[in-house]
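In the part that follows, the structures are each spelled out as structure tokens.
We did not get these values from a lab; they are worked out from the coordinates using the rules stated. The structure presented is a predicted model; accordingly, all values stated were derived computationally and were not measured.
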Structure 1
Amino acid sequence: MYYTKRPADAEALLREIVRDHPNLNGVRPFLAMSLSRQAKHDEALAQLTGDVKRNATVDPDIAYAVGSVYALESDPDSAFEWLSRSVALGNGNKPCFEGDPNLKSLRDDLRFGELMKKIAH
């Protein structure tokens with residue numbers, strides 16, 4: 001729903017999941033993305049709890065999602081920190097990095113090119 005330009009629908013579904021499973025921390029960054037797309041910036045950042053970040057330190061997909069939220073929230077330093085962690089944890093999905101609209105704001109930054117060099121071909 002989020003990637004089909006229906007962030008409000010994605011938000012509603014993800015809020016239901018979080019309500020029913022509050023400890024499912026891997027879902028919260030996706031809720032944050034949906035909130036960010038709707039300019040609910042404080043709510044979006046509030047989803048990146050300590051538990052979410054703790055999970056993201058060991059899971060490349062969650063680290064990528066956290067980095068995506070920071071990219072959407074115009075915080076490139078934090079975005080690159082988490083995206084770099086994602087790559088270090090084994091995320092080698094270069095097409096995703098290069099095509100994900102969430103990362104559009106980062107692609108002109110020199111750090112993006114450096115990060116792409118770290119991903120094995």
Structure 2
Amino acid sequence: MWINFWAPWCPPCCNEMPRLEGVYLTHKADGLVVLGVAVRDSEAHVRAFVREIGVTYPIVLDEPGDVAGTYRAFALPVQYWVDPDGVVRGWEFGELPLDQYDPSLAKILASPSPTR
């Protein structure tokens with residue numbers, strides 16, 4: 001599972017969401033689950049933003065930021081990679097560079113196919 005803490009008011013988050021959507025669409029048949037955790041924003045604003053961007057992976061709302069606090073996601077975006085056994089295999093703070101997508105997938109997928 002790839003957990004992405006983000007917010008609509010976070011420019012780096014907005015920049016990487018279309019790339020993350022592409023990774024999700026490319027690898028969901030490989031078993032990739034992406035979970036977006038929208039932090040410190042209203043449900044209406046998050047829904048509107050997700051609809052506008054066209055994200056299809058699941059988004060959950062953490063309006064007060066409690067879950068983000070537990071994961072120490074204080075500066076957004078933050079990525080966590082969790083393997084099928086529930087073990088956190090890595091994390092990254094800030095916008096993920098393109099050259100780190102495949103190595104990140106390798107932490108949680110048995111044999112990821114090439115990204116677009």
Structure 3
Amino acid sequence: MIPHQLFLDGRYTGVEGTAKIRLVNPATAEVFAEVDAATVKEVDAAAVSAHEAFENGWRDLAPGKRATVLFKIAALIRENAEALARLEVMHVGKPLADARDEVALGARVFE
């Protein structure tokens with residue numbers, strides 16, 4: 001299942017507007033999900049939240065603790081690699097083997 005809400009400030013949240021974005025598999029032209037569209041205000045709130053997270057946490061986090069977070073992200077990507085690859089296939093319309101390679105690359109980037 002694909003979440004349809006915005007992920008803002010560490011949690012899924014509703015939106016002010018009712019606009020939706022249809023996600024279409026370009027290989028099949030099928031709509032595989034419909035997600036909430038952010039308003040300008042919500043995009044601004046996301047940028048402010050990200051900046052605050054940097055200034056009030058990440059920037060001053062000790063290198064060893066940063067490494068722990070990044071390695072955890074890599075591990076989570078690997079644990080969910082097949083689902084992520086299949087989602088990429090739907091979203092981009094590429095072969096599954098290519099999507100699997102990209103997901104593996106994503107994990108290596110975090111390492």
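Ranked on relative contact order in percent (Cα under 8 Å, 6 or more apart), which label among 1, 2, 3 comes first with the largest value?
On the way: 1: 18; 2: 33; 3: 25.
Evaluating relative contact order in percent (Cα under 8 Å, 6 or more apart) on every structure, the highest lands on 2.
Taking 68 as the value of volume of the Cα convex hull per residue in Å³, for residues 46-101 alone derived from one of the structures shown (1, 2, 3), identify that structure. Write down the numbers at each step before the final one.
Details: 1: 68; 2: 120; 3: 100.
Attributed to the structure labelled 1.
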